[in-house]
Structure I
Amino acid sequence: MSRARSLVLAIAGTLVLPACATVSYERPAAVREAPIEVAGIEATEADRAKNVILFIGDGMGVSTVTAARIYAGQKKGMSGEEYVLPFETFDNVALVKTYNTNAQVPDSAGTATAMHSGRKTRIGLLGIGPEAPRGDCRVGEQYHLPLLGEEVKERGLALGIVSTARITHATPASIYARSVDRDWEADSVIPDDQNGYGCRDIARQLIEADWDVALGGGLGAFFGSEFGGRRTAEGDNLPAQWAARTGGSFVRDLADLQAAPMDAPVLGLFSPSHMTYMAERLAADAPESTEPTLTEMTEQAIARLSNDDDGYYLMVESGRIDHGHHAGQAGYALEEAVEFANAIAYAVANTDPDETLILVTADHSHVFTIAGYPRRGNDILGLVVPPEGEVGNNDDPVEAEDGQPYTTLGYGNGPGSIAGLEQRPAPETGVSARQQSTVPLGSETHAGEDVPLYAQGPGADAVRGVIEQNVVYDIIRGAFGWSR
């Protein structure tokens, strides 16, 4: 397979708006999944937020939060269980129901659309109502949902998008793009039978949208020759088109990002596909990276967006928590979660709590478990050793009925499956280990349980109870004081 073809397959495309007339989708109260009184969550003038930052840990369900808490504490020399992640100090907490309109267990396109449009939709759709079938450009054009990113700019605020995934991936794309298929990140991925209906790929929608800061991975979807992601064989350079239109800076590494003018938009694309895992960057033999960390991107975004006197909306996604779980590598996911916590701590310390609402949540969970009765302070990435005085030799790992030890962390399904093996091997341990799982799948799956939502700042009082995921949109708009 050619390198260009491999990179095309590595990116995912997007649809969007056509040349034909667009019909805006009105959200009748009768079909809203979360009927609420907007007045009940709309901030008063005195309590209104100037800025809102939404942190999304992709795949960061409750079990991931717990494991990340222990892992982060153990990295600091503690037993781990007593450690407190920065967002766990927030006073307001809710549980969020994540299902899509056609799925008990959701994907990131449907969940991110709920948070950025106020409407739940189908798996795989971005900014398109659930009435449209996936992959049908012509029908999808009739069911456009509102996009929070568009409203933010229409109301005169600054807009920032940060992700460690491709900037065209589902969660960041939900802010600025509408597509009947989340995989249409580049035009080369849109099927031939869907061309001609006016659909735009997600990368093109980004460079044609209005925003101030966009930082992440995904170079491949923006170039026709150097990275091979676009249909045009030569000369297709979307960042150059964007820079010519906006006067903004296109940067590809941390040094250039830090040097870019603060009074103009900035587009940073730091890798051909997703950005490098933190676990790989922290490895002893890893070369020094030119990519910014999530904390460094958050720092740059806040500094730049704060120049707007009218305020800003910023979405920061830790996209690779999800990818570590899909690979069945909990250590990779937890290192991403620790860096996510670092970025949140930076935002808390460098914003005014009286004017900035900070929300921390996940789009969905994973089939990730913490089990086995390990002792207090047991290596969260290691084998289960029993509590002192409980089972046999306290220094030896517990053996399962097959005579092998087992780890605290595991998965309900995924590439580490032990199903059908005549003899289960001893499990791997450590940051790079692949945890054992039950059902054999090439990629571990999402899970369907509720995820937490933490809030601090003006408008945080609306975060309480058990809510539908699309209510996050209402909470953000209510904090800004925007009536429906």
Structure II
Amino acid sequence: MSAKSPKPDSIYTQQVKQLINMVYPHEIGYGSVFEDANHYFSLTPSLEKHTLDLVAQLDKIKAQKNKEILAEQLSDQIKNNREKLEEERLSRLERLQQVSEKLIELCEGENWQETQHLSGKLLGTLMLLTPGSGRKSPRIHQRFKPLYKAVLTLRLVDKLLEHDTIAHKYLSKYRESSARFQNDKYWREKWKVELGVPLITASLLQDIGLQCPAALRILKGDNGDEDEFRLLEESQRKDLLKLNYHHTLKYLSEGLGLPKYVGNDRLERDKFVQTHRDANAFILQLVKDAFISKTGLGEVIKIPQIYASIVFSTKSDYSRLSLPKGYMLIEQLAKKGSLNKQLAEDFLSIVGYFPQGFGITFIPTNENDQEKDQYECAVVTGLNPSNPAEPLCRVVTRNLTYISSGSNEVVPKSRNLYFPANRKKLMRIGKERLMEIMRELSSDFTPDALDDLVPSYWEPYDFFSFKNHQNIWAKNK
């Protein structure tokens, strides 16, 4: 079971990596949603100011004689600047549209079941692409989190519409959007344009204001040499929150705005403009309310954000062991009345205790359904578990040897080694054998890293780095 050199990724994994880079790449310079925002905050203001200065100059000389040539030159320059600003704005919108369509393509299926399957696959792949520990983890988590939130937001809104959880004028227009799962092409397109893309936009750009220079100075220091993931002082946190709020809303309303209508049908154009104006108003309301919590609408993106901040935490004490705390935190906040109780329940019914991609260790049974004196490994793959503590998993070992054709199983709570009572059952295996098993399962295992003789979970990152192990969502034959 020891690792050989990793093979190239499967086509699907390559698509997910490409999508991550379209949003938040590891290296700058390739163009992405976050780079577009950075460019807007750092460079666009000077071009806007220059344009206003030129307009003021033009106004001054218009009344003067013999200045026609200069006036014409200034007019041309103003026109060029405005065209450049508009071109950049439309290019930002176009990139966001491409990301949204790619995300929808990866997590929306022909029917409800396939959509849940594909959404679980995308969420799980994001988790399996990060080692979960090490110096680079906070940065990786920061890059993956926006997409993770977006998928969860789409699935939460499907539940919300099914249960009428939040009364909202805009959302109520899409109560029938589940018709897209019955091959209704009208609703598929309507949902995508008027609800899917706006929800993805709000999720991805919820904290885009942190890309403005003033926020980056707080995070990275004046010279850019501070650890942006360090614990900030209270005053810095407050300043950051204000900057984030102001610049996020500015970016959504001014940095993006309405897409351009292409065509010459007046009625069609009016409808297009009205549709996008309404969608933009909804995005702004959603993001604004996520900051100030007045109507409850913002919880549609706030709940996935709270959860994703634990699954993809950027804190130095991050541990996979604490991931089920995401479920517990949402549950506690709902009990306290800090979150809409029904919406929180809807969300928790989607995710369960264990996130997709989490490594489960469990006690297998023999053909007589008796528990064996050993354990096996599985990866959480399914959304919407019947019991939150009993995830749908793909079994990936047999006698603790990796296999690429394991079965899909719901791991019962009574055999899941995450729960301490079950670990006690296996203490009879013997320390030496357990250490030998752990060395085979993880390339960086050390005896000191073992909290207990029986592992409460395992880390599937090494396993998933092999192309032939990336098919864990394939249907069983």
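Each value in this text was obtained by applying a stated rule to the coordinates, not by laboratory testing. Bear in mind that the values here come from a model prediction, so they are computed numbers and not experimental data. Cβ atoms are built from the backbone, for glycine too; each structure is taken alone.
Observations, loosely collected:
- Which of I, II yields 0.97 [Rg/Rh (Cα atoms, Kirkwood Rh), calculated]: I
- Across the set I, II, distance in nm of label points 7 Å out along Cα→Cβ at positions 130 and 338 reaches its highest value in structure I.
- Of the structures I, II, the one that 5.1 was derived from, the read-out being distance in nm of label points 7 Å out along Cα→Cβ at positions 266 and 306: II
- Computed over structures I, II, relative contact order in percent (Cα under 8 Å, 6 or more apart) reaches its largest value in I.
- With helix-only ellipticity at 222 nm (-39500 (n - 2.57) for each DSSP H run of 4 or more, over all residues; to 500) derived as -17000, matching label from I, II: II
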